[in-house]
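Got some structures for you, see below.
Any read-out appearing in this document is the output of simple, stated calculations on the displayed coordinates, not a laboratory observation. Bear in mind the structure is a predicted one, so any value in this text is a computation, not a measurement. Cβ atoms are built from the backbone, for glycine too; each structure is taken alone.
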Structure P
Amino acid sequence: MIYNVDFLIAGLVILLLILWYFLGEKRAEDLNNQVFLFFAVIGSLDVIAEIFSNYCIIYEKDYCTIVAVLTTTVFYLFQAVLPFTLICYVQTLYKNKIVSAKRMLLSGLPTFVLIGIVLTNPFTEKLFYFDVPAGYMRGPWYMLMYYNALGHIAVALFLIIFWRKELGHRKVKVLLEILVISGTGVIIQLLHHSLLTTGFGLSLGILALFITINNPHANMDSLTGLYNHLYLTRKSNELIARGKNFHIISVYLYQLKHINKIAGIQGGDYILKMTAKRLEELCGKKVFRITGKRFLVLADSLKEYEYYLTQLKQMFDVSMKLDVENKDIATPVILSGIINAEKLGESELIMEYAEYLETLSVQSGLTEVIQDDRQTMNGFLYNKRVEQYLHTAITEDLFEVYYQPVYSTREQQFITLEALSRLHHPELGWIAPDVFIQIAEKNHMIEQITDLQFCRICRFLKENKRLMDTLLNVKVNLSSLDLMRSDCCSHFICMMDEFEIPHDWIQFEITETVATEYNAGLRKVVNEFTDAGIHLCLDDFGSGYANLNTVMRLPFSTIKIDRSLLFDICSDKKREMFYQSIVETFRKLNYHLVSEGVETKEEMEKISSWGVDMIQGYYFSRPLPPEELLKLL
């Protein structure tokens, strides 16, 4: 039979080009890429062996029989190993690890048996043999090679389908395409032995992997050339799966936004490139860029970790500045160290913990160093448990609404309420509102919580309409994410109308932080509220950076003065004068005032003497559940 080797030559060219570019690039060195490289090398050797084998078969002479047997045996060995290599490759994509050695041995048992058959074939002639007059002849077990290839492709298909959730849609799609291409090559050669398409189909499959999953550029940050977050995730998960100890140092350029304002975006990019260069000079391939202004260094040993941390402190000392367009710019960072990072169990949790450590830093304009300890870790894990519970609490509507009444010293009665969210965990107990609200905002769950709570508030008011004979309104907090809804105003108005709640019964509170982020969108929302007869209250005035300009831009009717301004007003003359001047200014501007956090009679009397008639705080009442509130009122 005359064999067509054109497909083999084309496949060999493709495989050699893949190896040339793959080995020439800075590539990820995780297990999956190592198996891919092995797969590509074995595939290339398989095609080369098949070309030589066919040459010997076509031009076989009496004196070349031994060479023909040898080259064909080698080719059959590669044919036996390649399908098993595909199975190994698929398994490395599943949680970035190969399963236990025992299971691998069992899954590779058919391959080992086939290798034994190939090695003994020169004596048994079960797969092939050479007849002196006829040349190359197929043995009785010749089809076993095709059955082995198709069987392994079927197993790979089963694993891909079984692990589809862990692999993800993109990888599953690529792997299925590869199985179709490789399987088609095997079937065509099975039906037409003269068309050597198995190796060609294999080369196209490896090319598809090289372009998609194992593309070296997919693991690189385009700006700095460092390894990126995707590779770090695979690498750290692989280390965790192997039970390896490792330590990380997060390098956070927290003033990059400020640097961009001084030196422009190009100057900021230059800072990032220079930072990456300095980090790579120190740490080599152990440095990653994981977000826009965050780098990460991975250390294999505690000694290496301590060395890197010491060097990084010196590298980012504020006295060391970079020259950007004739401007000397300091690049202070927050260095967050995590020893034995594998204890967190997964890479995403490690990244979240590093960010959590950064939030504990002062950000003073200097390079800060913060390292994890037992207490910090417990705080982080507590937050994670709260985050997990929030999903359940939202699904099952487990939040409660407490109401803190506001007392009027002029009318000698409670005249308004603030609705406050509360959440009880079956094991952790009551969760501080500041904790779960901050987590909910970070994870974009706050809108769902607001809707659930607002429904409760409206239902409570509908069931207790007599309360509104003496109360002015009920104050409800809105977050910045609530206000960013395109239908914010109409959404809440619809909910009020559904429960037949008059619009002036509700007063929405907007925090000082949100008000300082004034924009046209916010102005549009608050105008819609006021047009609908819903009043607005500025909450927490004095806790941050709000000023009179911020207050006067938006149509607030009420200002709540934050309790932080109340500290020591009875013992510190300056604080007393400052608080009193704020009160006088807002009274002249005809705002209603509420003093938050009043806890003593002395504070209450002093504030009342300045003309503040609405007092909110533990002196009159703590936040109460609906039943206790009704008894009080």
Structure Q
Amino acid sequence: MCGIVGAVAQRNVQNILLEGLRRLEYRGYDSAGMAVCAAQGGLQRRRALGKVAALAARLEAEPLTGHSGIAHTRWATHGRPSEANAHPHQSGDRLSVVHNGIIENHEALRHALERDGYVFDSETDTEVIAHLLDREARGAGDLLAAVQRVLAALDGAYALGVVHADEPDTVIGARKGSPLVVGVGIDEAFLASDPLALLQVTDRFIYLDEGDVVRLSGKGRIEIVDARGQAVEREVQTFEHGDGAASKGSYRHFMLKEIHEQPAVIAAALEGRLGDHGVLVESFGPEAAELFARVKQVHIVACGTSYHAGMVARYWLERYTGVPVQVEVASEYRYRQVVVPEGTLFVTLSQSGETADTLAALRFARERGYLASLAICNVPGSSLVRESDLTLMTQAGPEIGVASTKAFTTQLTALMLLTLALGRIKGLAAAEQSALVEALRGLPGLVDRVLALDGMVETLSGAFAEKHHALFLGRGAHFPIALEGALKLKEISYIHAEAYPAGELKHGPLALVDSEMPVISVAPNDELLDKLKSNLQEVRARGGELFVFADEGVGLSDGEGVHVLHLPHVHEALAPILYTVPLQLLSYHVAVLKGTDVDQPRNLAKSVTVE
């Protein structure tokens, strides 16, 4: 979603802010802007529609000079993409604000401000905040106090950055429902919606808690006030990943780099969590063993790609633990009457830990009598991690491409660890545990072997360059993998793609099959293989062209209208993780052929921090 950068420094902040915006481009946006408390006094602002490069060109022609400022990349929620709707927003020429999130009561506030004589220049909800701050700052005599009073009037979610010409060495930040971190420099302080934005200036961060307001001022001074108005100290944490994590390196796109990082990050997700014959239950937290012993049911709640991971986990958990599992789309979960059986574990999945719907679902679940909550997440210090009883970090490292790849496979890896941890406590046979642990240890090497097939997948992708539709098929735990494959193709190549359980072909989708509808299927060597082969014959009988990713031992081969790519044999339970990889590669190469924006597909954002 939108991105915020702020700085109070000993040097001109323009280039610090601009570089921060470049590092936030992965989040998705339609305009960018910057406001600086100018060295000669007053406030100066530059905005541009489109990419950060457009703002950079504007700044090259009209540079800004000052030691404090804020900047923003906007993803439209209120008002179309335009320079007038771009952030920062101002009230007069003395105060400027940037905002991530949505102010739900903005219309009522707008009407009240218009009655007070304020004139609005944009269609956004954010401009309401600017005018409210102007009104309060006139009487407060202190920008921090003015911000606190305005926050009390706001309903919704926000992360804010505020500057005022009357306090030229100050930046105020505030968060509620949207992430915000403070970067700790040497006699300098910074603000951002993501640590990645600030890695060029610091690797030390304070993750603000819900309701925190922070004042950054000269010589790196940082003052934090919590939701109750009390001064507090927050822990300074060192960022775990090097600055190079935000670079493409030798790869053409972040997405391709992240696909090829999967052997390493899957290994990292397993590191320190496997014993000789089972999963170390303590990996989930010191109370995990006692809580897991009381688990009678599991509810998994997630969005998008993470939801598909949860669907796979349902097959694993029910098979290996005997515990019933329910998987929910987070945006729907809290809008119905949820029945929570005794002893239910609430599991959330999120790459960022700030996904608005998933976070709201967790907060909703707290009032519903769940046994405990477990977050499987990639970002330490995120809201989801801090607000859950148990956590397991996926160790994927920063994921820049909007279309999730390594975050998905590490979530699946973490969910298998959860399956084995619960299974160990619920009586899963020792031999079966040992076999799965051994298979997990070999998984990174198998993913490496699949990545070596990249050139062959690229060749297959040529058949999709002129297609407008595609159908993905899978059975059992591979139906969610088919859903994920279809999602990847539509996200980055803009080809309309659907996924079905292969057994459902005769119940409707078969009507779509003809020579112009490529059909992609995954065919691991499992108990449903023979049924899947029959389903594939149904496709060929209707003239459909098949693209099959199959286990090397299943006896499928190329033929007229049939293209088979053989994958190495893998333990049946882990096949969903392995078979995801060629579908990622296929989507990537099709998108490259079609010339779309692979890392930043249109209309999408990486971290969805609004409902």
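Just checking, which of P, Q has the largest value of relative contact order in percent (Cα under 8 Å, 6 or more apart)?
The maximum falls on structure Q.
For distance in nm of label points 7 Å out along Cα→Cβ at positions 160 and 472, the calculated result is 4.1, so let me know which of P, Q that is. Derived from Q, not from the others. The value -1.08, -1.15 for log10 I(q)/I(0) by the Debye sum over Cα atoms at q = 0.30, 0.34 Å⁻¹, for residues 464-503 alone was derived from one model only; which of P, Q is it? Considering all the candidates, the number was obtained from P.
Given a value of -0.37, -1.01, -1.14 for log10 I(q)/I(0) by the Debye sum over Cα atoms at q = 0.07, 0.12, 0.13 Å⁻¹, for residues 48-359 alone, calculated from one of P, Q, which structure does it belong to?
Attributed to the structure labelled Q.
Where does the value 24.9 come from, among P, Q, when mean count of other Cβ atoms within 10 Å over residues 304-311 is the thing being computed? Only structure Q yields this read-out. Looking across P, Q, the calculation of percent of Cα pairs over 35 Å apart, for residues 280-567 alone that yields 22 traces back to Q.
From which structure (P, Q) was FRET efficiency 1/(1 + (r/R0)^6) of positions 192 and 496 (r between Cβ atoms, R0 = 30 Å, to 0.05) calculated, if the value obtained is 0.00? The read-out comes from structure P. Starting from the value 4.2: which structure in P, Q was distance in nm of label points 7 Å out along Cα→Cβ at positions 8 and 328 calculated from? Answer for the origin of the read-out: Q.
In this comparison of P, Q, the computed figure -10500 for helix-only ellipticity at 222 nm (-39500 (n - 2.57) for each DSSP H run of 4 or more, over all residues; to 500) is attributed to Q. With Rg/Rh (Cα atoms, Kirkwood Rh) computed over the structures P, Q, the top value is the one for P, the highest of the group.
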